[in-house]
Structure I
Amino acid sequence: MAWELVAEERRVSGKGAARKLRRMDKIPGVVYGPAVDKPLPVIVPGNKLKKLIYEFGEETKVVDLVIKQVDGGERREQVIIKDIQVHPYRRMLLHADFYALAADQDVDVDVPVEIVGEAKGVKKGGVLNVVLHSLLIRCLPKDIPEKIEVDVSELDIGDVIHVEDIKDRFSFKILSAMDAPIVAVTPPEGEEAPAEGESEEEGGEASGE
């Protein structure tokens, strides 16, 4: 599905002008990146931006930004929402940063992790702990995935999946630390995982010894 957001070229600046825009449900923003010669100030409709943020959740998606120019023309840029500034207690949108993508240049983006499958350790009473909820990757804009699936079906109690364990499964490059744990199955509270090479039946002392 193509996501489109219509913006206006912004010629006013300053805190007073920004407050006036927000009262009209218009959010000041800026477009920057390798696809533009210099940062381009824009105005985006607050209700449309909120809808995009709600729809995207934690996913990184490419947006077709249509910029209506002051001279009556328009330009289109493929962007990702790089940063959103939100008022600390009013929860209102204050400013948006859009990163303009160059089709032939790699981009670094955070992509959410989605856990799939049911760990066999969980079936035994273990607890699934997700440590990393997103991974930093590098790829061309057209190859940005909506999410990175991590299958935990074979995880037993005490097992951990690290970034290094999945790095060769995808066409993109993962930049997150290779030794970082993504997900683990920990023992039920009050129990310890069996030592390496020791089965659950062998754990502890045999009765009668």
Structure II
Amino acid sequence: YLDRLRQICDQNGILLVFDEVICGWGRMGANFGAQAFSVTPDLLTMAKALTNGAQPMGAVAARQSIYDAITDAGPERGIEFFHGYTYSAHPAACAAGLAMIDIFAKERLIERARAMSPYFADAVHSLSDLPCVVDIRSFGMLAAVELHPQGAPGSRGHEIQKRLYDSGVHLKSTGESLILAPPLVAERKHIDEIVGRLRTVLSEI
């Protein structure tokens, strides 16, 4: 799919943008999803794990040709990619980002995520036997459990999210899909606990 999308964009002069705010920095078992799928976008957005959430920070990576087109059109010695945001390049956020990159390397978190991904996928997909489950999708250390809708759009997902929180598991619901994104330091026992509590709650509805 992504290979074909890359071809279509190239054939029609369209920029391909990957939003890797959630799936970047190891979540896919690679530095970025672009690398996991071997497809190079023209622009790539990132945030969240960039500072481990300790400081707000986002970034955009661009192909050299795009970077040159923007900077060459600007004033000589002007600020690159100037936006004028109040907190651009904030020292504390940049320090948190550098510390995060150092920890990722020292603790080999991307390799750890890649090794844990098959176990996580097997655990999450084991929930497919539950009557309330429509579909389960996963890649790397990210998964979605889609539920049969009931009532107003998103109401069932929201109700399950609240019940899970009361049981000690916090996750996000998007519509009727429950999003699972465990920490990259999670061990098998943590995966078992998350999926076990999820099964208990889903079995009660």
Task: Comparison of I, II by Cα Rg over 2.2 N^0.38 Å - largest value held by - done: I
- [ ] Tell me which of I, II gives 2.8 when you compute distance in nm of label points 7 Å out along Cα→Cβ at positions 56 and 112.
- [x] II
Task: Source structure (of I, II) for helix-only ellipticity at 222 nm (-39500 (n - 2.57) for each DSSP H run of 4 or more, over all residues; to 500), computed value -3500 - done: I
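None of the figures in this text is laboratory data; all of them are computed from the coordinates on show. The structure displayed is predicted, hence computed values, not measured ones. Cβ atoms are built from the backbone, for glycine too; each structure is taken alone.
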